[in-house]
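Where a number appears in this text, it was derived from the coordinates with a stated rule and is not lab data. Keep in mind that what you see is a predicted model, and the values were worked out from it rather than measured. Cβ atoms are built from the backbone, for glycine too; each structure is taken alone.
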Structure I
Amino acid sequence: MSNTPLISIAVLKARAGQREALGTALSALVPSTRQEPGCLDYTLFELRDEPGSFYMRESFKDQAALDAHFATPYFQAFEKRFDELLAEPIRLVFLEKIA
């Protein structure tokens with residue numbers, strides 16, 4: 001098992017008319033997620049030039065920690081709203097730290 005943290009960017013595009021609702025739902029995930037034992041970073045951004053396009057910078061200790069995050073009741077509740085809030089499927093882009 002690798003000791004390298006999993007670092008990713010989650011790309012979330014709001015469905016028309018759902019920008020505020022998506023931003024609120026994402027913001028609500030942040031405090032609880034940051035308290036998870038395997039969470040190293042969980043920071044929400046919105047593109048300045050593209051309102052409604054959100055990026056969550058995420059870093060978890062390992063795959064087990066990320067899996068535990070996906071299994072939390074608050075993430076599961078958010079996932080149930082994907083069809084309502086998202087214009088397209090969530091995209092999770094994994095990154096490799098170079099320097």
Structure II
Amino acid sequence: MNYIAYLHKDKKSDFGVSFPDFPGCVTAGKTLEEARRLAVEALEMHIAGMIEDGEELPEPAALDDLTQIEQIDRRAKEAGMTRSAFMVQSALHATGKIRRPA
């Protein structure tokens with residue numbers, strides 16, 4: 001299976017790598033090559049641990065699904081909310097349970 005990896009880089013930081021299908025599976029490297037190599041190792045170890053624990057591996061997320069999550073995160077941040085709070089408020093608004101502030 002092919003899983004999506006996010007590459008993160010801020011000023012004065014290493015190259016970070018995370019996997020949206022595996023929360024908590026992260027690594028970093030000083031160079032892109034080191035980050036790539038360590039990302040493969042981190043994901044392999046994470047998956048091996050899940051299998052050892054009898055956990056089911058997730059199906060790889062579609063890139064379109066992840067793009068939607070990024071849009072939700074951006075809008076939640078703009079509203080000063082967490083993703084969960086934003087989604088709850090949006091769901092309640094959509095069902096007419098709450099009204100948006102005027």
Structure III
Amino acid sequence: MKWNPFINAIAAAVYIGIIVLFMQFIESIRHDTPDTILDGIGVLSLFVLSVAVMAFLFFYQPVVRFVDNKRTEAVSYFLKTLGIFAVITIVILTLVSAQ
């Protein structure tokens with residue numbers, strides 16, 4: 001599969017959506033239960049997983065290009081991914097604020 005900034009940005013948005021749906025599901029089945037130490041472990045583990053997924057989506061291809069001495073292409077790839085993700089974020093925030 002050929003990676004491109006658009007796919008990476010969409011994948012990041014989809015990943016965030018999946019995490020939100022998962023968190024809403026967990027909240028719906030545990031709304032009346034007290035917090036435990038496992039809750040903190042779960043949240044921190046999810047945070048670390050999310051950092052790893054986002055690092056892969058945003059930085060892996062630029063780093064590969066940078067190591068191959070394609071510095072301009074690496075920066076361009078990263079900025080395109082970031083820009084597309086910013087547009088997706090703005091669209092989502094606009095839709096949320098319109099409700």
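Values computed for the structure shown
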| read-out | value |
| --- | --- |
| Origin of the value 3.3, where distance in nm of label points 7 Å out along Cα→Cβ at positions 25 and 89 was derived from one of I, II, III | II |
| Entry that produces -30000 once helix-only ellipticity at 222 nm (-39500 (n - 2.57) for each DSSP H run of 4 or more, over all residues; to 500) is calculated, selected from I, II, III | III |
